[in-house]
Structure I
Amino acid sequence: MIDLNINLDERTSSNDNFADRISLNGTSVSTTGTNLGFTGESGEPNHARFDSQLNSAWWSWTAAADGTVTIDTFGSNYDTTLAVYTGSAVNSLTEIDSNDDSFSLNNNIFTLQSAVQFTVTAGTTYQIAVDGFSSRTGLIDLNINLDIDDTLISGTAGNDTLSGTGANDRIEGLAGDDMIFGREGINTLLGGDGNDRIEGGSKLDVIRGGSGNDTIFGSEGNNELFGDSGDDLIFSGSGDDFINSGSGNDTLFLGGGDDLIVLETGNGFDTITNFQLGMTTFDVANPNDLSIVDGANGAEISSGGNLLAVVRFNQASTLINNLDQVFV
């Protein structure tokens with residue numbers, strides 16, 4: 001399984017009612033929220049089998065592939081309960097799993113936060129309720145990690161050409177300058193060391209370039225693309241992609257989907273082509289701490305004196321006049 005670290009801040013969202021649940025996608029997602037001031041609904045089940053006042057917050061998540069998912073509330077600041085269901089109405093849900101307190105494998109301690117793990121089926125939507133033991137409320141951290149059922153294909157220390165089977169594959173290039181082709185399945189494609197060329201397939205792919213100057217093609221699926229270290233060249237493809245180019249000075253060509261690009265200080269800067277207002281968004285630490293000016297090659301985005309990105313063929317005013325639409 002690959003740790004994707006897609007972060008979404010939903011502290012101000014109102015997902016109190018089942019009908020207002022927040023939809024999540026991806027093989028690994030971390031999001032935040034709250035159940036402060038939240039209430040239950042008529043017909044809502046008691047989560048984790050505790051008969052107390054309900055203060056539930058709701059999310060939904062659709063499995064991209066068959067596998068085993070772990071869902072937890074580690075990082076929340078109160079004693080949570082967690083329940084996962086299938087169904088489309090709050091009064092007719094089928095429980096898949098639930099938990100109150102759990103054992104954190106990461107910290108090797110017993111915790112008042114909750115965790116569940118179960119097998120999932122591709123395309124199935126799971127309804128997630130986060131509540132509190134004995135009506136407790138607070139700030140929620142919700143984490144979802146899917147370990148996909150796949151076939152492992154490994155390279156060598158040399159320069160390899162590796163292709164997927166057409167099913168769900170995990171391809172590891174290891175060292176060397178590798179060429180990796182994902183084909184049709186839902187794939188995890190890892191370049192490793194070296195200057196690699198990695199091409200995703202027609203479905204959701206997780207691609208990591210590793211160290212070196214890599215060339216990554218997202219292709220048609222809704223992909224999660226990580227350049228890692230080095231000066232990388234990333235083509236997002238036509239799907240809705242999550243892009244974290246990593247460290248180095250990277251070049252991004254966007255393919256027309258609803259792309260989310262992570263911009264971080266201290267990791268070099270991105271040169272971005274084909275930015276589209278209303279489709280391209282940037283994930284930054286603090287949108288209120290940005291400097292956006294016109295540069296020689298396009299709008300330059302900086303934070304704390306660090307250049308984060310150059311958005312080619314766009315003026316600074318396009319971004320400044322649409323801050324809430326462009327930055328998250």
Structure II
Amino acid sequence: MNIIYDELQDVKKHCESQIVGTKIVACVPSMVRVDIRKTKHKQLTACLQFPETYPHYPLLVELKSKTLSEKFLSGLTRVCEEECKKFLGKPQVLKVLKFLKLFLDENPLSVCSEELSSIKRLLDEPDQIKLKQKTSSLVLHITKESYFLKIRAVVPDSYPEEQIQVQIVDCNFPPNFRRWFVGQSTEIARQCVQKPLKPKPKDPPFEPKPSLWPTLKFLIDEIKRYPSELCQLCKEVCFPPDPSNVVADETAKKHIERVYCGHIFHNICLDTYIKTPPFHGGKKCPSCKQRIYHDKWKITPKLAEDRWAHQE
């Protein structure tokens with residue numbers, strides 16, 4: 001008991017001064033309880049108990065957190081127990097507390113561990129995800145047939161209150177699809193952290209939410225979808241088997257156009273369809289029946305009808 005008493009005094013004297021971000025909640029023979037904080041969302045509470053044969057037996061470790069996932073805490077608990085075994089016969093409390101603080105410092109992606117697990121479940125062979133803890137970032141390589149997108153996502157220190165930043169590293173989709181991937185992924189991430197300009201009266205108060213999962217899920221879904229998708233008019237696969245044969249000229253007949261509803265068309269097919277009656281109520285997608293919107297075809301049904309009549 002004297003060994004434990006001496007160690008408790010040492011913890012009271014040195015914990016908060018030596019380990020930045022710690023706060024002692026309890027320091028008694030029955031339990032040492034310490035809050036460890038890196039940021040608002042990277043914090044946990046360590047509950048340490050002394051077994052009967054301490055220090056010849058490792059501390060009993062329990063970790064709690066309102067922000068970090070249970071799966072992450074469970075894994076970290078096992079790592080802590082192994083760490084304690086390195087110091088059998090010696091004081092272990094300060095050692096394990098220092099280890100926990102260092103782990104939070106060196107693993108900034110811990111705050112999104114649950115999202116990362118969900119993202120990994122969406123991936124197939126030969127997709128790849130590489131975590132870069134030192135730079136709080138990840139590199140994601142998504143493939144579908146011969147097409148791919150490689151992106152780098154940076155998770156800010158104040159995540160999830162601040163959105164992730166996504167940058168395309170490499171991609172063999174045509175330029176208009178690259179613009180869509182970047183623009184829409186940025187917008188999805190933004191909506192997670194910025195309240196809407198015109199919130200609905202019955203909406204609850206806005207709170208930022210994690211942006212990694214919805215943003216990367218969008219990109220994975222898009223990459224997996226389009227290489228095998230058909231033109232909704234001629235019913236041929238739009239993307240050629242060899243990406244080097246993709247038409248980049250946005251005026252060419254076989255250029256691939258993506259419309260507002262998400263479906264794709266050959267340029268010539270869509271242009272012919274847009275300019276052919278009936279025009280009443282605007283032209284609608286043959287598949288989903290939503291009205292077609294596209295920057296290239298910004299004409300009203302009335303103007304389209306007048307042009308058709310003039311041609312006739």
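Read the figures in this text as sums done on the coordinates, not as results from a lab. Keep in mind it's a predicted model, so treat the numbers as computed, not measured. Cβ atoms are built from the backbone, for glycine too; each structure is taken alone.
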From which structure (I, II) was FRET efficiency 1/(1 + (r/R0)^6) of positions 64 and 152 (r between Cβ atoms, R0 = 25 Å, to 0.05) calculated, if the value obtained is 0.85?
-> I
Name the one structure among I, II that FRET efficiency 1/(1 + (r/R0)^6) of positions 24 and 176 (r between Cβ atoms, R0 = 30 Å, to 0.05) of 0.25 was derived from.
-> I
Comparing FRET efficiency 1/(1 + (r/R0)^6) of positions 120 and 200 (r between Cβ atoms, R0 = 41 Å, to 0.05) across I, II, which is largest?
-> I
Using helix-only ellipticity at 222 nm (-39500 (n - 2.57) for each DSSP H run of 4 or more, over all residues; to 500) as the calculated read-out, with -500 as its value, let me know the right label among I, II.
-> I
Calculated from one of I, II, distance in nm of label points 7 Å out along Cα→Cβ at positions 32 and 272 reads 7.8, and the structure in question is II
Using the calculated result 5.2 for distance in nm of label points 7 Å out along Cα→Cβ at positions 40 and 240, pick out the matching structure from I, II.
-> II
